[in-house]
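Coordinate-derived values only; no laboratory data. These numbers were taken from a predicted model, which means no experiment stands behind them. Cβ atoms are built from the backbone, for glycine too; each structure is taken alone.
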Structure P
Amino acid sequence: MMSHSKRLSREAYTSNTWHSRETEELFASSWVFVGTRSDFAKTGDYKTVQAGAFALAIIKQKDDALLAVHNICRHRGAELFEPPAGNTGKSIVCPYHRWTYGLEGGLRGAPNMATCFPDLDRVSLSLKPAALGIFRELVFANPDPSADFDIWIEPLKALAWPHDLVAKDLREAASLTYDMKCDWKIFVENAIDGYHLAYLHEKTLGGPLPDQNVWERAGDHMVWYATDTEARHRLPSKIRKEAKGAKPLKGTEAAGYGGVYFLFPTTLIVPTPYGFSVSSLIPTGAGRCRMDVRNWVGPGQSLDVRKYIPGYDKASGIISSDNWTQHPSETGDFQTEDVWICEKVQRGISSPGYEPGPLAKGAGAEDPIEWFHEILSVALNLE
């Protein structure tokens, strides 16, 4: 399934078979971003998250600890928690037949137990556990209860991390949801490609050039930063429109400041001098994905920039190329340029005439794409 050049085949981006394999195998033991510790303020607060085909829920316990479980009633499989978030109270009650679980996931009982379930083994019918991990206030979950978060996150612990989410000068801004007509891997490849920054984004980011980029491996993850100080501190175009007084946050002047952290397989963390964002890619089909973005901003910035983002539909809250009213290259928004090019790549790769071309050499160019394919091939046991 892998070519001799260690590149993914056309089918990897277009095939329902590939999509099903990733859904059932890759994401069965992958860490996905859930939210932040502050999202769980009260006992019973919960958030739901999708990890491939797996529906998960994270609940705050009475002792303030967080618990990750599969969002499935052990009776008939009904979804227990209403997405995306809420408070379940002192117990978890299935809306179908009112099977009731404690916040720790144990089955407390069911209606008419003596008559309907005289031999019910409540211990064996606790909610199925999932794994949970927390890193710098960021909460992650994994469908596999035996997954080791420390092993997954350890390579990142030694890297520079400029922003503290509990810092007083960071405020959470409106979140964003993109509906993209491209495979999730195409968007990852674009995010870790240092070759395109000065060309696709000439009018918005304006660089840096490949020899001013540094991409470094960190286990299965990667981290990018620019060696060009001016490029590191350039204010993104969509912020310029509404934040003329924006100033870099404290601590972002340091050499080696990280601009993008890619956490395999679907999390992109972007701490810029002006804020912090976490993007989660959710595959929704072969050649289709959604991206949910949480944003935190520094002084002088609006808490809601959605009205400046091309393709934003206020009624649905979705950002889509279906709603663009001008050419993406004329919008002045680099993320719109990325969505535009990723959807163009998806259409090109979908053609039977597509063959993988050479990658630009260098860790600041397109080598990270080959690394990504290497990591993915190991995760899927590809030849």
Structure Q
Amino acid sequence: MKVIIVGGGIGGLSAAIALERVGVQSAVFEQADRLREVGSGVTLWVNATKALRKMGAADGLLARGSAEARFEVRNWRGDALSAAPFARIESKFRAPANICVHRGEFLEQLARLVDPARIHCGARCTGFDEDHAGVTVRFANGSEERGDALVGADGLHSVVRALLHGESKPRYAGYTCWRGLAQLAHKALPTDLAYEAWGPGKRFSVHHCGLGRIFWFGTKNAPEGAADAPGGRKAEVLACFRDWVSPIPELIEASQEGILRNDIVDRKPLTSWGRGRVTLLGDAAHPTTPNLGQGACQAIEDAVTLAHCFGQGDNAQRILRSYESRRIPRTNAITRQSLRLGMLGQLENPLACALRDAIIRITPSAISLRFMESILRSDVPALP
């Protein structure tokens, strides 16, 4: 069989690697002129690490990234609200609970595991035609590709999804997000600690991501599509978090150029991803707010499950429906949980924030860990 993959991001490349493990040929088509990811961090929780191991793509993660031993939630003044040591998770799952890596470097690592002859850049999908024998994908440059199945792994604004389900606007979560990378040595930033600070209508999260770098993101309730402040993004983020506990302002000040800003969105979960010989994967199928750090993780799980299903059958349509039935319940649940967690973190009313913080403070860490384990526990199958 031959599978056409539209989208050369983490999900698309993971699918190509996993399919190779079960002897299925693939061709990856990326609309950009080269494979690239924005220069920020990505969290690879243990469910993703174990899936990467199953497809033979986990080597070097610890060398490139930073393993986290504990995670804390604090208020904006720096007072601890909860702490989750990861020793229990690492013992139960027999792998680091979370590794934060540079997103661009991780994409490069995946790309090296795919035959360059199977990656085609500058190829924007414009449509597809399906018949009883296969599917033909059309591209803006006039070329076509024929295969047995089509996987749309082309992200939030997926062309393949729109062709299947119609055009629709992503669902705005109510807040915008800045992301950046910094290098800063500070006694309050031990390399095995990640934390998130919560304030009224704002959050700030800190993760080490290898080679002395720190990945951070800050969120703020804002109207959708709000423009950058005249002074530039760094000045705007500094003004937003200037009075927050050290070293948050210092991290922003030490950030490299190229601070990113995106409104946080997802899409209402689908009950069916594809039809016929066509399906979706990753953000094309289930774009999720980043509050659980599971966006890339779920795309990787998708890829391994898809390959497993191809390894179990020879009818493309039945294979794709089997893949969807395995993945839709889990990804839909994570999308809903992530949205709810973001709503809790972005509370703005001072009384509501005080009540939220008090409840978090008295909640035993064992309960928080059980919730995390429920997210990280997956039934991704093994590959040959």
Structure R
Amino acid sequence: MNSTHLLSFFGFCLLFSILTGRGASYLKVPIIVGYIITGALFGPSILHYVSDLELNQLAFVNVITLALIGFNIGSELRFRQLRKMGKKIIIIVLMEASIAFIVTGIATTLVLKSIPMGIIYGALACATAPAGTIDVIRQYQAKGELTSTLFAVMGLDDIFALILYSLAIPIAGIMLGSKEVSVSIALLHSLWDIGLELILGAAFGVLLVRIGRFLHDQSLFLIFSLGSIFLMCSLAELFSISPILLCMSAAIIMTNTNGIITRKFTNALTQWSPPVYLMFFVLIGTKLDFGMIQNYALLIVCYIVFRSLGKYFGAFWGGKLAKASSSVTRNLGFTLLSQAGVAIGLTLGAARVLFDLKLETEARQIISVMTATTFLIMLLGPILVKYGLGRANELKVKD
């Protein structure tokens, strides 16, 4: 993609998203639905303004967005609150992720008549995308017990999903005939990555607090926040680790060390992050492929329905078991259905395992299905987040 085409694509999408965002607000649905529709319109399936090859060159937008999401989640996780909710959050995360894995795995196994492929789809169903949820929370300025619980659950969900995935994929690989995949090595590699993300993020958080004490001008904090996020993204890319966990770790250290500097940092982020979020959802929209949806319609519907049921009832039973309030128990499941960047990243890893096993048809199938389900879930997910937060009476801004 040459620079002229790149700039025009960004320009058209940003401007057209104003229109689709207004349309979404008029229909009383989260504005990110409008952004996703913009991406679908300009993507390869409708107007063909950009190709799949050109879209691959914009992967940096996903990395920056995931970093912003991680920082936003971490800035809300204060040790005092976590100590109060600690056991409850762990129980809820274990239940919602595990039940989503089991239910989705069984359902896709029956459809595909393949236990190892069902295990892979079940593992991919665990991850929850915070991007759409965070955007809905910001749009409607949601506050309350459910919102606080949701931030904590999202913070731990991807860690547990990554561990579960690291166990499931090698097992599926062994069942499919691989002699090179080791469960113990895969788990150790996963734990090493998580440890590296937490340590690097914590070190960065300490450094940001120390530097932030010498910055007082708002414009300087804007530059400081932008440079810091970019550096953390570069570290994540360098070590092939998650920008979400790295930035979340940095934000947790910051918010529990110096709340004033953390607020200045997050306020600066809110000044330049909206266009980044917008383009992230536009890029999700470009993944629309009508042929793909038609070819794998039954599997796509099965995955979406049973993953959603697993997430909802897992959160419901987890809340009951943890003795959470009725507001959290009844509504948390609606806010955990989104699926985006993390799931796609794990999908590519699973596809590599299948390609190595010469199972090219299965590898292409899993990429196609997860891309289609991500598009469809991200259309419905934010609407259900708003519904859940609304039922809990935590939406401070009305349409």
Inset, instruction - Have a look at P, Q, R and say which one yields 19 for relative contact order in percent (Cα under 8 Å, 6 or more apart), as calculated. - result: P
Legend entry - With Cα extents along the principal axes in Å derived as 62, 48, 37, matching label from P, Q, R: Q
Inset, instruction - Tell me which of P, Q, R gives -4000 when you compute helix-only ellipticity at 222 nm (-39500 (n - 2.57) for each DSSP H run of 4 or more, over all residues; to 500). - result: P
Inset, instruction - Identify which of structures P, Q, R gives the largest calculated value of distance in nm of label points 7 Å out along Cα→Cβ at positions 38 and 278. - result: Q
